[in-house]
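Values quoted throughout were computed directly from the atomic coordinates according to the rules given, and no laboratory measurement underlies them. What you see is a predicted model; the values in this text were computed from it and never measured. Cβ atoms are built from the backbone, for glycine too; each structure is taken alone.
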Structure I
């Protein structure tokens, strides 16, 4: 069961990363469709061009006229002030350090959604369930629900709407089946 969740959270982390060869392949989309099928969520098929997804990703998560609809960073939601590199960043980093992990990505801040979903997979691999329970309860689940609401309110591309719904579904399922 843990191995399934490890794969799920690695896949979701990749899905929320900027569109690239790895997360634009037919194999990747089939895996996302399988997650949706298992969650009882209809996809209508996932046939999107790389340019379409890059444009949608940028508009939703990076830069858009009038502001970014759904920033991918915990600090925006945790502090309540909409600022980057604040409380959520420090919280995420503290959890990583407790797990003996030094976030080394220069491309993604420690509190980015892809990094945090990957961290969930790493904690599952290490079977560090107590720390995972804390991380989910005190950090990720608190801000992710706000993020998911902002994604859905932003008239998102269907693919990113699906990823947000799947992530919420599998965070809940993980909490119910593994954390208890």
Structure II
């Protein structure tokens, strides 16, 4: 049986923690679809197109790239997942606060479509303290995030946020 899971998120931007979770999810599933959420209610740093491009660039040389697809979705995640078709969503957990939010989302998804399951994977210890939001804050404040994000992402972050704190209050 060929198994596919959807790994959804905003990926604004992708971090090495996301890639670690992807690699570990590929030990459980044959293929993963990274589904970038296009949420008009959020104000991401990068456009949807930029996030898709950074993801594809970050995975271009990855040894498991043939088992990964990057896609965009709008609307309800369960509707997107059902359209694949698959019945699995993969989500990462770093802390108890993540669990509370993710648990609520998984229960709502189950209410909306009882055939879809959510698989939670703990973030690797090496990456447990990072998030896309924290990465952006570090770069805004002039910090170095090398080793925490793919090189192409670090370049984009630096270009986008260079001088942020010099020109405004942080």
Structure III
């Protein structure tokens, strides 16, 4: 029976990996490579886990840190030559997936939170929002227990921009009362 989709053999897997990693702004784990490359039902996680070490050995990818990979100059050059073989729809979906990956990692570099236990048993949650220039806001809140501190931290990471905009709006949208 003929396999449907773009991925037919290991070479197709490697071409797709070169395509997505050449567009990624950050190193990727094998799981992230798989998630971004999974634009075709014929691709499996095991294909990616088999291809990556082979590509490191061939010099197309390099392993940095324990579990992160990035494309090499050789991989970029060879990827440019082979990317035309990728089906148009797979290429479009892969580009969209890489753009989402880049946005997510870029945002996570600007939004940070830290939970710090205090001597009396409660927790400080320090949350910050940065941009390309520097820090926009740092907020420290007290939480009575670790569970609540972790919840505050996670929710801030999801809603940092909204909290910043609401704070700025609340402080700046009201005219100052000259009598106070």
Inset, instruction - For distance in nm of label points 7 Å out along Cα→Cβ at positions 12 and 44, find whichever of I, II, III sits highest and give me its label. - result: I
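Out of I, II, III, which structure matches 0.30 when FRET efficiency 1/(1 + (r/R0)^6) of positions 68 and 132 (r between Cβ atoms, R0 = 25 Å, to 0.05) is calculated?
It must be structure I, since only it matches.
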Legend entry - Structure responsible for 40, 39, 27, with Cα extents along the principal axes in Å calculated and labels I, II, III on offer: I
Legend entry - Among I, II, III, which structure scores highest (criterion: distance in nm of label points 7 Å out along Cα→Cβ at positions 60 and 156): III
